[in-house]
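Next come the structures, one after another.
Throughout, read-outs are computed from the coordinates displayed, never taken from laboratory work. Note that the structure is a prediction, hence the values are computed from the model and not measured. Cβ atoms are built from the backbone, for glycine too; each structure is taken alone.
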Structure I
C-alpha cells in the first residue's frame, strides 16, 4: 500500500490546484496522451483497484489512442496509485508505474505532496511523449483540471 504522510482538510490550495492543471496542460502539449488527477478523502479498497474503477467511471478508456494516465490520491486515508490505459501500459510496463510510485512516495514521505504529484505528471508526460508524441491536429480529449471529490 502507498501512503501519504499527513492529513489536512484541503490537501491543495486553489493556487496548487492551478499548478497541477497547468502541469498537466504543459505535459499534454507534447503528447496525444491524457493525464488526470483524482482526489478523494477515503478509499475502502486497495488504491490501485480504486484508481482503475475511477479510470472507467471517468471514461478514460475512451481516448482515441488508449493512452490516458490517472493519478489517484485518497488523502484522508493516505493512499495513492497511478494507472495507465492499455496502450501506454503495454509499452511502459509495470516497472515504469512502480518507479513513478516510488518517486511520489519519496516526496510524500518528506511532506512534499504537491511536488510528488508534479513529478508524477512530468514522468507520465515524458513517457507519453516518447511513445505518443503530439501530432498536428491532436486535441485535448479530457479536462486538465484535477477532480476533487
Structure II
C-alpha cells in the first residue's frame, strides 16, 4: 500500500491510500478520485515530505495528522449539510410520515430532511422506504 498527498483544482489537500503507484495512475486516468471536501474530480499529486517517527514517544506527527483528518471530515460533513439544506425541504419531526407520503405517491416526489426516531426508521426499513442517515453537527457560532 502507498499513501499519496493529493490536491484538487480548488486547492483542497487530502491523502489517499492506493495498492501501488499504478493503481493511483489508473484511478486518476479514469477520473475515479474525488476530493472529499468538494467532490472535484480534477485531482493531482501534491508535493509530499516524508514523516518519520523517531521513537515511541515522538507522536507529534501522528497526532497532527489525526487532527488534520478529523478537520477534513468535519469540513466534508459541513459541506454535506450545506448541500442537503440547499436542495431539500426541511420537514422536522414529520420526516417518517412525509417519506411515506412521497413513497406511496400521496404527495410530490422531492428531497426532504428532518428527524426521525429509531423506531420510525425501523418502520421505514420494514416498509422498504429508502432514506439515508447523515451526521448532523451543530453549527459553529462565531
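Once distance in nm of label points 7 Å out along Cα→Cβ at positions 72 and 88 is calculated for every structure in I, II, which label goes with the largest value? Let's see the in-between values first.
Numbers: I: 1.5; II: 2.5.
Result for distance in nm of label points 7 Å out along Cα→Cβ at positions 72 and 88 over I, II: largest is II.
Taking 16 as the value of relative contact order in percent (Cα under 8 Å, 6 or more apart) derived from one of the structures shown (I, II), identify that structure. Spell out each step's value before the answer.
Values: I: 39; II: 16.
Comparing all candidates, it corresponds to II.
Compute distance in nm of label points 7 Å out along Cα→Cβ at positions 64 and 96 for each of I, II and report the one that scores greatest. Show your work: numbers first, answer last.
On the way: I: 2.0; II: 4.8.
Result for distance in nm of label points 7 Å out along Cα→Cβ at positions 64 and 96 over I, II: largest is II.
With helix-only ellipticity at 222 nm (-39500 (n - 2.57) for each DSSP H run of 4 or more, over all residues; to 500) coming out at -15500, pick the structure among I, II it was computed from. Working shown, then result.
Working: I: -15500; II: -12500.
The read-out comes from structure I.
Hey, Rg/Rh (Cα atoms, Kirkwood Rh) derived from one of I, II reads 1.10; which structure?
Details: I: 0.94; II: 1.10.
Answer for the origin of the read-out: II.
Figure out for me which of the structures I, II the number 0.40 belongs to, where FRET efficiency 1/(1 + (r/R0)^6) of positions 16 and 32 (r between Cβ atoms, R0 = 25 Å, to 0.05) was derived from the coordinates.
On the way: I: 0.40; II: 1.00.
Only one of I, II returns 0.40 for FRET efficiency 1/(1 + (r/R0)^6) of positions 16 and 32 (r between Cβ atoms, R0 = 25 Å, to 0.05), namely I.
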